[in-house]
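K.L.:
Got some structures for you, see below.
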Structure P
Amino acid sequence: MPTCAETAYPRLKNQIREKELREIYTPTREELNLASQHTRKGLTQLGFLILLKTFQRLGYFVSPNNVPSAIVNHIAQETGLAYYLDVLGNYETSRTRWRHTLEKAIYRVINAYNKFSLPKFWGTGKRVSADGTKWDIYEQNLLAEYHIRYGGYGGIGYYHVSDTYIALFSHFISCGVWEAVYILDGLLKNTSEIQPNTIHADTQGQSTPVFALAYLLGI
């Protein structure tokens, strides 16, 4: 049975078996081609692949500095990029790393969208709706669970959509998690220019502890 850490906010294990490294963290030929298309140097290619493989496992980005050395070393050895291990910290502080991070790209799109006048006719940007959608994913994934209501293995894409009709935040969660656990993330982690102060949700968004936390945060 998955632990709480594997279903709510999955974490990377420090002790990883060789079999897991081979099956989960070895870049495929297609992924190597993708990295070569989006990077120019060996250091940025290594950083890109570390972000990619850990994101596939967790469903969110982590700093390469916080990835267990066993995973980093495995990816570096498998790709012939071990030479760049000693300077991997330079990638973390570079502008390239942020261009590789999906969230940064999302907020750039949101801010550009917010400059148009048409969305202002739909809403003020002060309200946001939160709801989840089931997506089918491979069973061999920390987030994959069988969804009793919808049937089949998968995960939940949890989205915060502004009243100006653009998604401000998304998070991929397991099927068994109460969505209210993540409802405030769309406000606390949203760094775009659209800053809502009211959330609308269905029954899954209701939780007394969350209401109390929202009150303490002044939301």
Structure Q
Amino acid sequence: MICAEPTKQLGGVVIWGDAWELDALYELVHRVASDTGPLAPITAQFLSGFAYDIRKAKEGERLKRQAKRWDDVKSIYGVEIVWVYLLLQLGILRAGAAFMTLRARDQANIWALEAAIQDALAASFGEDIGAALFEQAHAFRLGSSWDASLVKSNGRAAYYLKLEGRKKRRAALLPVMRTLDPLYDAMWSVMGAREGGPALINPNDFLSFEQNCDDILCAATL
């Protein structure tokens, strides 16, 4: 069964599965992201990054360990993925799959992935914030406005990973993910400066992280 394990510093999650489970997940994600799928090129490319990570995991090129339950022992394979990217990829996968004819097994694989991510979100951020993050991931819709949000994802990931410590990251992920909504800048202009309003991040705070995201992402501890 596909499972998800939070990283120590809450920067991301490790997706684990055996070779067969990861192979089935890869096949599904790859099909949704393919040229024959419903996604625009920029969105398909972003989701292809998830397919690539899963493929590298199942080929044993990322993480590997032995899973034991009573007398049964088997090899499982994993890959670390930054929360910001994974939540976007999950939303894209579900949105794209809605426009395709899928087999029951495909739907089961999506549900298994979503269940694993829900568990990891609750373990990392608590039930309430975890549920809000899961809902935020499923807010993704196909279309040019959301496609443009993907361009911002590296800067958001760098901003999030630059925060040090579990406490800061636990508090920051939901506000960071909300900034990827196409309507966020308009919402900030109306509500951002209101005293006592929701926790909103000034969009200008991400500019330096967008410019230096590669260095930050390479040096970050998940």
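Every read-out reported here was derived from the displayed coordinates using simple, explicitly stated rules and does not represent laboratory data. Quick caveat, the model's predicted, so the values are computed rather than measured. Cβ atoms are built from the backbone, for glycine too; each structure is taken alone.
K.L.:
As an exercise: helix-only ellipticity at 222 nm (-39500 (n - 2.57) for each DSSP H run of 4 or more, over all residues; to 500), calculated from one structure in P, Q, equals -18500. Which structure is it? Please list the in-between numbers first.
P.N.:
Numbers: P: -11000; Q: -18500.
Working through the options, I get structure Q.
K.L.:
Which of P, Q yields 2.2 for distance in nm of label points 7 Å out along Cα→Cβ at positions 65 and 113, as computed? Could the numbers behind the result be given before it?
P.N.:
Details: P: 3.2; Q: 2.2.
Answer by label: Q.
K.L.:
Something else: Have a look at P, Q and say which one yields 13.0 for Kirkwood radius over Cα pairs in Å, for residues 73-128 alone, as calculated.
P.N.:
Details: P: 14.6; Q: 13.0.
The value was obtained from structure Q.
K.L.:
Another one. When you work out relative contact order in percent (Cα under 8 Å, 6 or more apart) for each of the structures P, Q, which one comes out largest?
P.N.:
Numbers: P: 19; Q: 22.
Largest value of relative contact order in percent (Cα under 8 Å, 6 or more apart): Q.
K.L.:
Oh, and also: Taking volume of the Cα convex hull per residue in Å³ as the quantity of interest, name the structure among P, Q where it is greatest. Could you put the intermediate results ahead of the total?
P.N.:
Details: P: 154; Q: 130.
Comparing P, Q by volume of the Cα convex hull per residue in Å³, the maximum is at P.
K.L.:
Also: Comparing FRET efficiency 1/(1 + (r/R0)^6) of positions 17 and 105 (r between Cβ atoms, R0 = 35 Å, to 0.05) across P, Q, which structure shows the greatest value? All intermediate terms of the calculation are to be shown ahead of the outcome.
P.N.:
Numbers: P: 0.55; Q: 1.00.
Across P, Q, FRET efficiency 1/(1 + (r/R0)^6) of positions 17 and 105 (r between Cβ atoms, R0 = 35 Å, to 0.05) peaks for Q.
K.L.:
I would also like to ask the following. Taking mean projected area of the Cα convex hull in nm², for residues 145-184 alone for each of P, Q, which is largest? Intermediate values should be presented prior to the final figure.
P.N.:
Values: P: 3.2; Q: 2.6.
Top value of mean projected area of the Cα convex hull in nm², for residues 145-184 alone, among P, Q, belongs to structure P.
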